[in-house]
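Some structures to go through are shown next.
Just so it is clear, none of the values below were taken in a lab; they were calculated from the coordinates. Just so it is clear, the structure is predicted and the values come from calculations on it, not from any experiment. Cβ atoms are built from the backbone, for glycine too; each structure is taken alone.
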Structure P
Amino acid sequence: MNAMEAQVAVIGAGPYGLAAAAHLIAAKVETVVFGRTMEFWKNNMPQGMLLRSPWDASHISGLAGLTLDDYYNQTGIERAQPISLERFIDYGLWFQRSAVPQLDSRQVTRVEKNDTGFRLTLEDGNYVNVQRVVVATGIGLFAHRPAVFNGLPPQLVSHSADHRDLTIFNGKSVVVVGAGQSALESAALLAERGAAVELIARAPLIRWLHPRGVMRNGWNPVRRLLFHPTDVGPPLLTQISARPEWFKRIPSQWQPRFAYRCIRPAGAAWLRSRMDPVMITTGRAIVSAKPMGDGLSITSDDGSKRIVDHVMSATGYRIDISRYDFLPSELIAAIRCRQGYPELLAGMESSVPGLHFLGAPAALSLGPLMRFVSGTAYAAQALKRSVVGVKGTEIAWRRRRWLWPDPQQR
């Protein structure tokens, strides 16, 4: 086996992993990055999707020269809003080529603590020794699937994250479960691809985000007061969610209510007209589901029954870091957690020194901003300050970029 060494290893190459790596590399920190660029966005989001986040909230990392504006200016592509999924993926690929050119596509299979930091085992049997590990692997592992559908085959029940191509449902009857952007847009896309769609939601009504174009023109003083460019939450609350250090000052018993108010299920205003072909049933929940012939018989809590070809759950994600298969049980046990989330200190660092978590797993500690692309700038800057600001880390690491023979096996 071969070994290489670095100061920091970043696991993940989505927006948070790329942002973290870009900031560390720019600060001259010896950094290795493992993952496949924008993999979740490429494989687990439907073709034709549009980003709910506005332009100002869709930049990765906040570093000069790497914004959406820079991407469009350099590529010469015509700008369009809302931003399409395909265009955002291409932006991520451009960002990686520009800021993290030496990405390693091998998967990390195990992270172990040792006397000097961590040892990472890679899928090919090689390993890397590092002082710090940054986990930025996204949310794909945490898709929430309601228990009522347990045991049912994937041809009858799936999660919205299971699909890239929705044309496979052409001519099918599909029930979509949920009331957020993912559910609403999945329902609209399914209908546009020839499916007969019903959306069923527990919520008593579907919430639509108000268009903010008038307030967003020119960064006028009223807009500055009401909205923050990160765009997480309603007016005024965006100013708090954009500053995790403010969020942490909210009494702990109020933080969940604040976070929910910022991210409660809702759809973008531009999506509303596309929902016309979709039958919407609110205030109902599915209480049983069983195969019937080639389809699925479902019963809701009002006793009504339906037989459909497929049910798609767009019911979000529930964080539980114990599901990371590359973190052994003894390391998981050493991480102080609440409700599946790691409790994080300054620099997104967990109770295991040198082990950091970025993205949605940081949301319990740092607020709802960590669930959105617009949080990449704060997270990456906080991480960089933690790494660069620690005295005694100016170790003379080996400067070769890639694999080194293990000295003990020479």
Structure Q
Amino acid sequence: MKRASVVVYCCLFLFTLAAASTVQAGGFALYEWSNRGIAMGTTGYAQGVDASVVATNPSLMTELEGKHALAGFALITPHTTVVVDGHKNKTQNDTFKVPHAYYVQQMESNPNVWFGVGMFTRFGLGTHYEDNWNGRGGLQFVDLESVSLTPSVAFKFNEKFSMAVGVEILKGGIHLKRSTVFGPISARTSGYAIGGNISFNYKFDDQWSTGFTYRAPMTMDTTGSGQFPGQPSSENEQSIKATLPGSYSLGVAYKPADNWVWEFDVIHTRWDSVDKMTYSGTIDSEHWLHYKNTWRGQIGTEYWATDWMAVRFGYVYDQTPTRGGDASFMLPANDRQLVSTGLGFKWDKWTLDASFMYVQAKERSNLSISNPATAPGAVSRVDFKDGKTWITGMSLGYAF
């Protein structure tokens, strides 16, 4: 039975890993890396419960004895009303699939060393508008797709302190299109970025623990093809270069009882390193972003009502990196509040987590955005309203 379970789970892991090459996501920076985490406000930086710590804080692998695996998905459905010069438009109600898969193993040759590997999405963007909407000069659609593979090694120095180091290999792609009076402008590129992370955790006692994770910024170089009005189709080579931001995460967990835990995290993302997107080739230009650094605060709780079922809740406040004077149709968003809930089940060596999250964005009004759909250099007056996102998903875990 044990051997059959291992075979089934390995097949699930490989299937999820293969699906990741086409993942699309509904935001720019994503935190939907496990459904236990989503249900608890995307927390998980200060307590090690399942293999998804490879994504949040790899040093917490030292709290997992033996071998652990986890795989699942989140479904993200964003929606925003964009008012352009008094005309209401709505982004298309697309649902983006975001899979994740992890494996963690305590080394038999040295029980104070752990190895883990994860596949998940840290950055993604999917904003699609109707073909004839009146902001198409600024943007028709954009997809930023990515998947990260992160092997990590953790070291347990004593019963209180552990640390980990890891490498991140990110595969990404950008596909965008906009319409002008001269014709359509589009690009489709793909490429890689390499980064790394270092993390720590410290257990004060049986109730209190803390964790810290640093992720380095990465430069993503992508190549492919582009289309520009008047450009011969035989000369359509295109490259797009962008920086993905680094971040600092600090979490504190409190366990008032054996069946009850709270966690509070703060995440500081250094968006100021994402200064521009550089286009070379068929489209030759620089798109300045002028992003600002952001803070994300999140709190979550888990209560095991029975030996086999847990109830979870969470809340998040997340700042947007876009300044009012540099807003664009690419990311029609503002600061957000997120509320979440979910259930966890366990039997024998299996776990099943289900989650639901609702995201509400603040309105943003009286913005000036470039929109050369009718004339070169035209600028439209724009409002972002009714920004909502629904997130739901499921994860399946197994302890070998």
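Of the structures labelled P, Q, which one yields -7000 when helix-only ellipticity at 222 nm (-39500 (n - 2.57) for each DSSP H run of 4 or more, over all residues; to 500) is computed from its coordinates? Label of the source structure: P. Each of P, Q could give mean count of other Cβ atoms within 10 Å over residues 110-117, but the derived value 17.6 comes from Q. Computing relative contact order in percent (Cα under 8 Å, 6 or more apart) gives 22 for which of P, Q? Computed on structure P. For which of the structures P, Q does the calculation of FRET efficiency 1/(1 + (r/R0)^6) of positions 54 and 334 (r between Cβ atoms, R0 = 30 Å, to 0.05) return 0.15? Answer by label: P. As an exercise: Cα extents along the principal axes in Å, calculated from one structure in P, Q, equals 68, 55, 48. Which structure is it? Working through the options, I get structure P. Largest in mean count of other Cβ atoms within 10 Å over residues 38-45 among the labelled structures P, Q is structure Q.
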